[in-house]
Structure I
Amino acid sequence: MTKARLRIAIVWYFPKASQIFDNWRDGLRAAVDVLKKKHDIEWFLDRSLPPKDDYDFVLFWDDSDSGFFDYLDDYPSAKKGICLTTDPHNMSNLRKLDVVFCESEPIYQRIRAEGIRCIRAFGTDTDFFAPTKVKKDIEYFYPATFSPWKLQRDIAYLGDKLFCVGTVQPDGELDYKACVDAGVKIREGYIPPEDIRDYYDRTKKIIIPAIHGSERTVLEAMSMNILPEVINPGNRRTKSFLKEYAESGCKTPREFVVKNYSHYQYAADLLRGME
């Protein structure tokens, strides 16, 4: 039996979303493109809201304190879910949803223990982030916004062997200055995804000092067949992917990601939660 087409609203309730959207090429964007082949999907960026029509599903990408929770009652006939971006701080909000999509195993286990319906759904664009045989002329690469929790200052000692790219947040000046003072190579701003992919391709080692998060970086690096080095012992979310790979029996990081975290698998997991 052919399943019915779903009408899905996807909300990125972030004031700079439209500025980033064209240069955004992560697993969620690619997974949505897969879903578009069989379902009717509309994006709503910045502070724009879906019309109060009869959507089958309203999905938003945010944390558990998202301002979009204030608008859930405007869509009484739609099922609702979130692609959770951070550790869950507001379980009361998450209980208002039909499903919570979790990026990593530690977050999945934490939310599941609260009796909230949750599904592991995460991945990267494995067609886009695919390695070639270019010259490896970058020793260390770290793509991350400059902000205290990303901890660029902890790896600034690598000097000109390190290449960092990303925007400088208002609270990230100290990390940015630490890198400048140490002679780290820097490209500041929102970087086109093709450039990010090329930097991965040219890189020998990915180093991640972040306190938490950076799951996207881990999967992108592994899809490019680089096994990243996560040096912060407290970053359990990111380390969980490395643990899964070590236990997977896969011969290469790319094989592991293509098998378990491709954008095709991501799309299938999202659809399972929506249906």
Structure II
Amino acid sequence: MRVWFLIVLLSLSPLLLAEPTVIQMGDGQVDGLLIRAYQQVWRQCSFKEGEWVDGGTFTETAIEVKDGQRLLRVEQGTERPDGTRSYTIVHFDRSTLSPLLMETRVHDSNDKEVGSTNYVLTADGYVGQLVRGKDTQDVAGSAVTSDQFLGSNFGLVLATLNPEEDFPLELPASMIRFDAGYRVIASVAGRETLDMPHGPVQSWMIDVEWHHLELGDIYPGGPDASGGRYWIVPNPPAGVPYVPRYKTDTYAVEFIPGTCPKTD
């Protein structure tokens, strides 16, 4: 029995110890042309004081734009239970999903704009402005570049890849609100059938481990860890999003009920 177990373990060891394939922006492994136009609405929630608390709705729209070059324009809108709203527009290079421009506007419950940000990203870094009320601040940095996949849309990047062949992967990413760059290790955790309004849909579960480049901190992958898990449908049927769910230990956004509390 011990000999048989050792043989099985040795036969699996190349899979268990497989080095991730490194992806760089524009190397052709990520094909943004696979992403079709869509508009979907998710619910989001956060874990506070021992329970999941409603975080309102999250709407995302993707539109192909032809403006001298092929772009993918992704619009995001968040409406929270207290009535505050935020609107974000990101322009990506259509084929590589490289982020080029990012704008965000925040409105209070009376729909008055109370703040905004805008950034222009290049391979060397970013420049932009932060506006809070009457105060305007110019900002710039090198931790976030157009050579990193945008963390807030990282699920779309994963949706262009083949979970049966490509993973595990190592990809560059950024979180512009934290002014931080990351090295992300993405691995397949399995498959799950999701009960969608249109019927059952097979999704891939992708765990993502985030390595902070400046601080050295590591955020482990998995739905109960800070790195999180994506549920991915690479070629979704009509009405089904590429990313039906994303969950960490403190935040979840989902197309179908699961973690977040039900609302009217």
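For distance in nm of label points 7 Å out along Cα→Cβ at positions 153 and 225, which of I, II scores largest? Structure I gives the largest value of distance in nm of label points 7 Å out along Cα→Cβ at positions 153 and 225 among I, II.
Match the computed value 1.00 of Cα Rg over 2.2 N^0.38 Å, for residues 121-232 alone to one of the structures I, II, and report its label. It was calculated from structure I. Name the one structure among I, II that volume of the Cα convex hull per residue in Å³, for residues 25-144 alone of 164 was derived from. Traced to structure II.
Could you tell me which structure in I, II was used to calculate relative contact order in percent (Cα under 8 Å, 6 or more apart) as 15? Going through each structure in turn, the value belongs to II. Between structures I, II, the greatest calculated value of distance in nm of label points 7 Å out along Cα→Cβ at positions 161 and 249 is seen in I. Quick check: -2500 is what I get for helix-only ellipticity at 222 nm (-39500 (n - 2.57) for each DSSP H run of 4 or more, over all residues; to 500), calculated from one of I, II. Which structure matches? Going through each structure in turn, the value belongs to II. From I, II, which structure was FRET efficiency 1/(1 + (r/R0)^6) of positions 33 and 49 (r between Cβ atoms, R0 = 30 Å, to 0.05) = 0.85 calculated on? Working through the options, I get structure I. Given a computed value of 8.0 for mean projected area of the Cα convex hull in nm², for residues 73-184 alone, which structure among I, II does it belong to? Derived from the structure labelled II.
Since every read-out is calculated from the coordinates, none of them should be taken as a lab result. None of the values given here were measured: they were computed from a predicted structure. Cβ atoms are built from the backbone, for glycine too; each structure is taken alone.
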